[in-house]
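Novice: Multiple structures follow.
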Structure 1
């Protein structure tokens, strides 16, 4: 399912946006993260119990114990004040808490026999920034230029929890779009004219189009609006309930240290609002810092103008996105006494079940033959065991949109039964029509 999600991401964002994709290093030198600011600024607030020695993330402990929110970028004195004023204690032993400290979340590693300091990347984008001049030159790039990357990132989380939602190693799909800061309002919004942006405005979600969002000042410029429109249309095609989504502009104490302006794409789930994508206008923060540290030139030509590009980022959490798709797609069909995972057909982990009505009379062999003919092109699950109704229910639970059943009539006239997951409707088609049906039913929108 993850691979299919990424296939849709490449289709709807990377290729549609005329971007290119790279695969950069997971281990990078210390100088990279000195320049990026991560060694100094990529920290979380922590507190330790003076009794049992347990360590907690300060903002979460305050939220869980006192029900108040202190932005994670706040200074340590603000956390200490909130803990003191609200009588927050250790959730384990009830002991007193020490002063708030800052904990850097980057994993340090040693390179070679000398142990030269380096780090596992906490986000995939730094290799994009470091390689930008080379990519722009060798690929004959022109601004705006989007560069995408998929891969693992690593963060030394204080308290990983909630399954896929907070991990020490996780998958990201990041896009960095390099642009001329003087042309941010030249983006053509016609392509995303149908996109609906749900934007949080002081706790109330407002629905608006991309152009209207810029005109009203909700979105700062057409360039950002265009990419938020692409993102909204992408997530609509994943099957997420967009009525439970919003773009939320972050305040000064919420946004990352490198962001000039930031929007989080969030979706409501049973565990609260989840941030799926961080959308950051990073200005020239990264390219300026890497140019200064390395002594290399990061300016490029945009027509006759020499510019140091600004960057707009869409940093997507793949694991969180998959969790949300699964939660929004899972439903109980009480009328038919079944559990159904109604994921979009093109994202389904199993495309089609291939079932024999019984194992005898040549049906098993015919079923194996049909399964063998389609399994290279589709994720097909072969099942000979159990009552046919029970097998249909198992396929419903894992999200298979189609089931093909081979019965005695198949041997007589060369037809099979096709059952659809969502409606439970059944019809007969010829064996030589199976590939055409699957191609149509499982196609991207």
Structure 2
């Protein structure tokens, strides 16, 4: 009889039970690619199942080994689930971003941890388990993306609207609030275009989300590789509508924009974060400092001219923020050429320079770990800002929400998008995402949560 590996994708229960946040909408729930990769790396003499709390309620199931992933906002829930299995003497392994950045904490609740990328150590972990010699710590190393297996997709729920795919890992930018470089490293690595095309053909969904943190990369060679990918998608008639995360640089190359549009691009998500230099400097957002808001607006317009919508992401709560700068940022957002808007609080995640700095200064509000990790959702004020109180920041947020998410502003953005892109499908995508983000924000506010 095959041994059974049970994989679990936990979610933040406080948000999910109240149907708020991005988990409230099927379109903004994303496949746990890491667990699909673990399933692919697990030997054939094992059976593999997935409990995905995005679509099913957790309940105890028999297993020989349990593997749980977690981001910081879902770490509390992951520990709760691990406790259920450990009480029944079933070994639990944890990996993912939060575990890798807080391994000592995780070891208090699980039997073993995988630190970093799992591809190079999962085989060893399984062999050790089969020999009855499971180690406490497995230190991963950067995976060779030239030989990356495709995730097992049959374990994913068929309710996911978007099929997810990864084409690169790593980031050299080292923004103060971001944990990507801490986990994946500061060197960006890329999968071969042929491998990406092969995997795209295996995805059943007609809508695709490229999960790369910045798909265009940071060099001319990375940009040329991306053009090759889009050209192959066109050449091989991979008819998918898709969106991605990228940087401002995406809009500088008109040939890239043309190929992106022709290959099915509908939306790009771009982190603008702030409109003023002091705020950008305070979070070390170097790339945006290079462009400035005037050039960013021109780039957004150019992206629109190729029939592609822009989701602009903005933060509030930098140490330089005051009520005046927040009002000015809000007015800028309303006027901007971004077609849908995401607003979040600057949030100190473990593994970032921001977290270490604020913890040392005694400015973090929620420090009862691990219980308090459920507050680290980018939707609550989690630390004391320097230029205003946390309460003032929450009150300022009320002004922001009313200005950005009122129906006049929402509809104005939609018609402006339609006029700029001349593309009904992309305009509807942008409008739908804007509504999802509006709902997540306003419903949370009505429940009295700090968002």
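What follows draws every value from the coordinates through simple rules; no lab data is involved. The structure presented is a predicted model; accordingly, all values stated were derived computationally and were not measured. Cβ atoms are built from the backbone, for glycine too; each structure is taken alone.
Novice: Of the structures labelled 1, 2, which one yields 4, 20, 31, 28, 14, 3, 0 when P(r) over Cα pairs in 10 Å bins from 0, in percent is computed from its coordinates?
Specialist: Only one of 1, 2 returns 4, 20, 31, 28, 14, 3, 0 for P(r) over Cα pairs in 10 Å bins from 0, in percent, namely 2.
Novice: The value -8500 for helix-only ellipticity at 222 nm (-39500 (n - 2.57) for each DSSP H run of 4 or more, over all residues; to 500) was derived from one model only; which of 1, 2 is it?
Specialist: Label of the originating structure: 1.
Novice: Suppose FRET efficiency 1/(1 + (r/R0)^6) of positions 68 and 276 (r between Cβ atoms, R0 = 25 Å, to 0.05) works out to 0.50; of 1, 2, which structure was it derived from?
Specialist: 1
Novice: Could I ask something else about it? Taking mean count of other Cβ atoms within 10 Å over residues 92-99 from the coordinates of each of 1, 2, which one would give 26.2?
Specialist: Going label by label, the one that fits is 2.
Novice: To which of 1, 2 does the computed value 19.5 (mean count of other Cβ atoms within 10 Å over residues 332-339) belong?
Specialist: Only one of 1, 2 returns 19.5 for mean count of other Cβ atoms within 10 Å over residues 332-339, namely 2.
Novice: Determine which structure produced the value 14.6 for mean count of other Cβ atoms within 10 Å over residues 188-195, calculated from the coordinates; the candidates are 1, 2.
Specialist: It traces back to 1.
Novice: Which structure, out of 1, 2, was percent of Cα pairs over 19 Å apart, for residues 164-243 alone calculated from, if the result is 38?
Specialist: Clearly, the read-out refers to 2.
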